[in-house]
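These are the structures, in structure tokens.
No value in this document is a laboratory result; all are computed from the given coordinates. Everything numeric in this text was worked out from a predicted model, so none of it was measured. Cβ atoms are built from the backbone, for glycine too; each structure is taken alone.
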Structure I
Amino acid sequence: MQIAVLGSATSWYVGDLRRAAGCAHTILPITYRHLSARVDCAGATFYSANLDLASCDALLVRSMPPGSLEQVVLRMNALARLAASGVQVVNSPRSIEIAVDKFLATMKLRDAGLRVPQTVACQTSDQAMEAFVAFAGDVVVKPLFGGEGRGITRVSDESVALRVFKALEQIGAVIYLQEFIPHEGADLRVMVVGEHVLGMRRRHPTDWRTNISRGATAEPLEVTAELATFARRACAAVGTEIAGVDFLPGKDGQLYTIEVNGVPGWKALAKLTQIDVGQLVLQTLSARGADQSHFEHQAR
């Protein structure tokens, strides 16, 4: 297979995929910056530099960088049109859109019957302060888009909360906040890769945020049948085939589903479990491509 990977050519993940691919697949790193499109009487063609993306068997989305509204719309339209033309785009454009939108993803998870923190999304500081009081004066404020714990703030002081909310209101941001869930300093990252489910516990002794990128340590986790079911249900709600699902065991004995990461990292997970996750990703793409080819053949 010829697999285009939307991500930096120098990233660890592109290197790991190339290692796992060996001679069986060709890995072609591409970037959003170099995406372009041409429309003429023959149809629409999408390129990355000089590469016609329709010539690829699959396109793996490994990054979702910020951009202007126009840039984001162009990128998502390109991915959607490629998927519609028969290119295997993983994760699907729609699932990526849902996963990066924290509020939409939270609603989808709740609709799927999963427990989520109480959440408010609003546009004024007055509405945010009402939620702050309703959530017992201890909330987590998050950017609507973003990952790896960037821009996330815990606020438990009323005057600080007001300043934070007013600052967000002034720049025209959506104010997205959730009740703080008391926990034991660890969460669960469960990664779904097609038919495979892997997991680890992420523990941070000095920070309530448990992202590996912020210094948390990875610990072994037994993925029970129930936890695997919850992870698959979360992925189905968002529409992802390869994703990291974050669960938070609260001190109240409840398990909260925090988010679904549609562009999950696996470096720490692979090291901890000694499982070749890169190979599992490629196997998932190959199996999906084979199923798609079989379906198209049957249709003919």
Structure II
Amino acid sequence: MPSLDYDPSRKALYQPELRETLLGPGLSEVQLALECARLAYYRFDEDGAEAERLTKALALAGFGAPTLFKHPGSDGEGFAAVDAAGRGLLAFRGTQPDRIGDLVTDARTNTAAWTLEGGRGKVHAGFRNTALGLWPEVQDWLGKTRPQRLIACGHSLGAAIATLLAVPARAQRLVTIGSPRVGNAEFVAHVAASGLENTRVVDCCDVVTEIPPALLGFEHLPGLFVYLDRDGGQHPEAAPALIDADRQAARRDYLGRYAFRLGTVLIRDLADHAPVNYLRAFWP
């Protein structure tokens, strides 16, 4: 069973940066990617102490000082770092509800052509705008560091940006948590043809993983799909029947235990989106 407790609080959902880091030596690539997806929420653009906090957290896992990315036009942010072995991490920040730029990005659900570095298909226009805004800084970092192996990661909006930039950045691996759908079938086929190793983790009822809806032509990337059940158990390539039954039980349980407690998120479909409720499954 997970050593981190399930956290239904609004603080866990809306301020994931407040929790201290879980980074340390000997972590797997998935653990590194998942925690760095959360660390991208550190408000390093607002506070020098937060930038130093990020640097210290990454050092615990053997990574050097991060390079910070910011696109003022969309309020997109992220960071990159390299360890002594030349392994690079590229992490993008998800939606922060007090940032109007993030909310505007999420709301732009019309599609636009994706042509960056030979890309194909159509993608969510808001995600596209943020990814293109961040790309020059990411490209500059890549040219200077040339990591031997690159892992792209993110949570929520950050997962969408990582999905868009993983192939242009020539990443070997993509790890996302709470990812929305990003593009159409042509975009998905283009990413799949690149050989990118993709791991997509979905926490039980997380509603963000179901948007934008498939009926609008959006699809998830192929690759390893890991479903986290209501107790934090991992189910690689879980069958739809298992997922449906588990989600129904999770919603009933949440309604009775958490929904009406002071300071908690009202419904499990939102509470499950909190990064810590993903991380708990990977820190046994």
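Okay, here's what the table says:
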read-out: Origin of the value 17, where relative contact order in percent (Cα under 8 Å, 6 or more apart) was derived from one of I, II; value: I
read-out: Entry that produces 29, 14, 13 once semi-axes √(5λ) of the Cα gyration tensor in Å, for residues 163-274 alone is calculated, selected from I, II; value: II
read-out: Structure responsible for -0.83, -1.13, with log10 I(q)/I(0) by the Debye sum over Cα atoms at q = 0.13, 0.15 Å⁻¹ calculated and labels I, II on offer; value: II
read-out: Per distance in nm of label points 7 Å out along Cα→Cβ at positions 83 and 171, the highest-valued of structures I, II; value: I
read-out: Origin of the derived value 2.3 (distance in nm of label points 7 Å out along Cα→Cβ at positions 11 and 75; candidates I, II); value: II
read-out: Ranking I, II by mean count of other Cβ atoms within 10 Å over residues 235-242, the structure that comes out highest; value: I
